[in-house]
1. When helix-only ellipticity at 222 nm (-39500 (n - 2.57) for each DSSP H run of 4 or more, over all residues; to 500) is calculated, the result is -20500; to which of the structures I, II does this value belong?
2. One of I, II was used to compute semi-axes √(5λ) of the Cα gyration tensor in Å, and the answer was 41, 22, 18. Which one was it?
Structure I
Amino acid sequence: MYQACAYEPYNRVFIELGPFPVYWYGFLIMLGALIGLLVAVRESKRLNLHKDFFTDLLVFALPAAIVGARLYYVIFQWENYNSFMDIIDIREGGLAIHGGLIAALTVAYFYAKAKKVSFWKVADIAAPSILIGQMLGRWGNFMNQEAYGGPITQSIYESFHQYLPNWIMQNMCVDGVMHHPTFLYESMWSLLGIAVLLYLRYKVNPRRGVIFFSYVIWYSFGRIFIEALRTDSLYLFGEIRVAQLISILLIAGALFLMYYRKKNGYAEVLYDGTSLNKGKSKKNNSKKKKKKKK
């Protein structure tokens with residue numbers, strides 16, 4: 001038996017600016033982008049990257065991410081759109097994270113190349129900021145009452161969900177039944193991921209690229225399980241969910257690239273810019289000096 005409920009959904013409008021409504025969905029996406037930018041700018045200063053690098057990059061990457069996220073979503077839901085206006089209307093959601101990431105990272109790659117900055121340096125700095133944006137963006141899904149999971153049984157509700165804040169579970173009441181707050185699961189998974197990435201950044205100082213690959217693996221691993229609970233998944237064919245398939249491929253790709261870059265000497269610089277080759281050359285020089293003395 002599912003947990004019955006009777007609550008009205010929250011207002012999706014954050015504020016009215018005259019005749020123009022500002023929706024919670026858009027506001028939270030922009031808030032996530034702003035906070036992520038501030039975090040990235042602060043770190044870029046520490047690593048001697050130009051203070052305006054990420055501000056300028058965001059001008060190009062954010063619009064590209066929104067367009068990419070929308071196109072990705074629309075492609076797999078093509079039969080539901082009848083006009084161009086339907087396609088560009090994102091007030092009720094319909095943005096796929098994977099599409100946004102593909103577009104934003106493509107822009108970042110060419111931007112970094114044009115500025116003669118290591119893409120992996122940029123990606124490592126940006127990784128926690130991306131998770132910040134995703135964490136806050138999921139609350140936009142909450143306000144839109146979308147991206148939720150299947151119905152919750154009464155026993156599961158009583159053992160766990162009844163202890164969550166009422167204001168969260170009230171908006172998970174859909175058609176008289178409580179649903180899994182998958183937006184919350186993913187948001188909390190992202191929050192924990194931010195802590196992991198910051199630990200790698202400040203305590204481990206791994207090879208360049210590892211923090212970004214860790215982000216890809218962390219987010220994708222959680223998404224595989226959370227996606228299985230959702231009721232609005234995009235499907236490739238049959239029962240194969242696009243997000244799960246892409247997440248598996250991303251994990252495999254990240255692991256392969258980490259191994260490949262290390263094995264072939266493409267990751268000889270640490271996150272903070274320290275070159276591993278300098279340490280090796282010093283050791284080699286000391287060995288040569290010892291041999292000469294002998």
Structure II
Amino acid sequence: MTDSAIAKASTQIAAAQAGVPFIKSFFDGPTFTVTYVVHDPETRRAAIIDSVLNFDPASGRTSFSSADAVIAYVEEKELTVDWLLETHAHADHLSAAPYLQQKLGGKIAIGEHIVTVQQVFGKLFNAGSDFERDGSDFDQLWKDGDQFQIGNLHVTVLHVPGHTPACIAYVIGDAVFVGDTMFMPDYGTARADFPGGDARTLYHSARRILSLPPETRLFMCHDYLPAGGRTDYVWETTVEAERSANIHIHDGISEDDFVTMREARDATLDMPRLILPSVQVNMRAGHLPPADDNGITYLKIPVNAV
């Protein structure tokens with residue numbers, strides 16, 4: 001069966017070799033998250049991918065240093081932001097998309113399967129009837145194979161579930177922003193034990209990305225230093241490098257072997273430090289829950305429920 005979205009993305013990548021996007025990365029140390037500003041050099045139209053709102057769980061305070069660094073760069077380069085793109089509803093950091101939208105403009109977008117995440121976590125957090133659970137907190141919901149432009153840059157959306165049911169990757173020119181589907185070759189792949197996650201589905205999503213041309217550039221949403229390995233954070237690789245050396249899913253790893261490894265490994269992992277505050281904010285497109293009648297906003301901690 002022909003994979004039409006992959007075919008479109010592969011054609012786009014081949015055509016982009018003569019005019020690749022300009023990519024600036026911003027690494028947030030406390031959450032190991034990489035935010036990207038991607039722009040078309042000709043039109044100076046831009047997208048911001050996977051932004052970070054700084055959050056201190058001990059005090060409950062938010063701050064904007066990570067987002068402000070992105071804003072300063074956008075203003076210095078005189079870019080116009082059209083899109084604030086999310087690869088999924090992150091469980092390890094809060095999104096700064098609403099703050100960036102207020103300062104820079106642009107539409108907040110995510111994959112259409114965010115509604116599944118909203119249903120699951122809306123119930124967990126007892127979000128009430130005011131939380132619509134229909135994706136309407138976002139300005140745009142993408143489906144697999146959707147295409148749009150950032151200036152003259154062509155973008156193809158790939159639905160790559162497994163880590164979460166709503167994960168998507170953005171193919172922009174010859175570059176793919178893979179979210180949490182996979183990491184650098186020496187670190188492997190994402191966990192698949194969150195609600196709606198599935199190791200077998202993750203295998204197919206990762207192999208789908210790895211079916212793109214070998215020279216395709218891949219940009220990770222996170223980097224973690226492997227035990228006993230390198231000491232520098234890095235987040236760019238290629239399809240060829242991942243297929244050759246990814247410790248979890250290189251060429252030759254069978255689906256059953258991957259699922260066995262992934263499920264066993266996931267059983268040993270602690271929950272991410274910020275999963276509870278992150279998800280109840282990110283399922284709302286980065287907006288905090290409505291304030292209580294005293295004017296204070298609260299994030300809930302469900303006890304013995306996760």
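The numbers here are math on the coordinates, done by the rules we state, and not lab data. In this text the structure is predicted, and so the values were computed from the model without any measurement.
1. Details: I: -20500; II: -8000.
Value -20500 for helix-only ellipticity at 222 nm (-39500 (n - 2.57) for each DSSP H run of 4 or more, over all residues; to 500) corresponds to I out of I, II.
2. Values: I: 41, 22, 18; II: 28, 24, 18.
Derived from the structure labelled I.
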